[in-house]
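Nothing in this text is a laboratory measurement; each read-out follows from the coordinates by a stated rule. All values derive from a computational prediction rather than experimental measurement. Cβ atoms are built from the backbone, for glycine too; each structure is taken alone.
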Structure 1
Amino acid sequence: MEEKKQVNPLIAGVIISLIIIVFSITLSLTGGGDPKGGWISYLIIIGGLVFFIKRYGDAKNNKVTFGELFSYGFKATTMIVLLFVAFLFVLSFVTPELKQKVLEATQLEMEKQKNVTDEQIRTITDGINKYFWVFLIGSTMFVFVLIGCIGSLLGAAITRKQPKNPFEQTSI
């Protein structure tokens, strides 16, 4: 059987991250910049990874292992994380009020909690203000890698596999 054309995992990661970036921009331009809408981005990542991992397995005539499929998904996840962090970096310079919005949203959420004092709120918002980039990049990387692992595991588990026969590979 002839192998079909396969999509490079880095290209798959670029496609998925562009979809997420367009979705994020659309969400913020339409006024739906609510952080609770971010879970849709996670579904896009998982769905995109499952789709591309399945296509990769089909392109290889399903003669792949679980590890090969997971590796493909994780390489795509790496590209998604890198491009989305770059997008956040650019976005923070294009819209400098982003940092202020994050600080205000954090302060409002903490004020809703009854057991948090004004001193604690001030300490936490000062820490976020001081280490904004660390929180932004670190949390994005952690969450996206976690979601990417879930998507890669699901894609590798769902894709049909027909392992290679070791006796077919030997030639006498």
Structure 2
Amino acid sequence: MTISILLIPCLLVIAIILALIKKKDAYHAFVNGAKEGLSISLEIIPSVIAMIAAVTILKSSGIIDDIASFLRKVFPRGDYFAKITPMIFFRPISGNASLAILSDVCKADPDGLICRSASIIQGSTDTTFYVIALYFTSIGITKWRHTLKAALFADFVGILLAVIFALIFFT
């Protein structure tokens, strides 16, 4: 039997024993925590819906395809840049969208340069807009412009270095 199967029941028993020792009402504390979690969820839901709408609009507008075809014409390795363009745009917005793009890119050639580049981008950047919308909204921070600038710069550096390292090490 693995330890992971016993871990959660053991943690529950430990929590109950500690509550009894400290003479705390564990059930009441649990219910209050659930109420707090529900109220925080209600504050966060509009931000999540806005992010989903933004991703849907970006996907259906065709702007990503236009940028990809422009990159195909401008750069000598245009096909490479055109195929990772959706990953570059959606990674700062949505983790699920970028994972779907990564999956599609890697289905064709799992050991190829484009799959490796997209994988490095996935691992070296974060869902900037999602994190700011979710976490800052949940704790009530309204002045986040400097955070956004720094986070987008970090995403830019991560994407740039991912492309450079992929081209250096995998071509």
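Brief remarks on what is shown
- Each of 1, 2 could give Cα Rg over 2.2 N^0.38 Å, but the derived value 1.34 comes from 1.
- Of structures 1, 2, the largest value of distance in nm of label points 7 Å out along Cα→Cβ at positions 108 and 140 belongs to 2.
- Structure (1, 2) behind the derived value 7.4 of distance in nm of label points 7 Å out along Cα→Cβ at positions 28 and 76: 2
- Source structure of the calculated read-out (distance in nm of label points 7 Å out along Cα→Cβ at positions 12 and 156, 1.2) within 1, 2: 1.
- Taking distance in nm of label points 7 Å out along Cα→Cβ at positions 52 and 84 as the criterion, the largest value within structures 1, 2 is that of 2.
- Origin of the derived value 19 (relative contact order in percent (Cα under 8 Å, 6 or more apart); candidates 1, 2): 2
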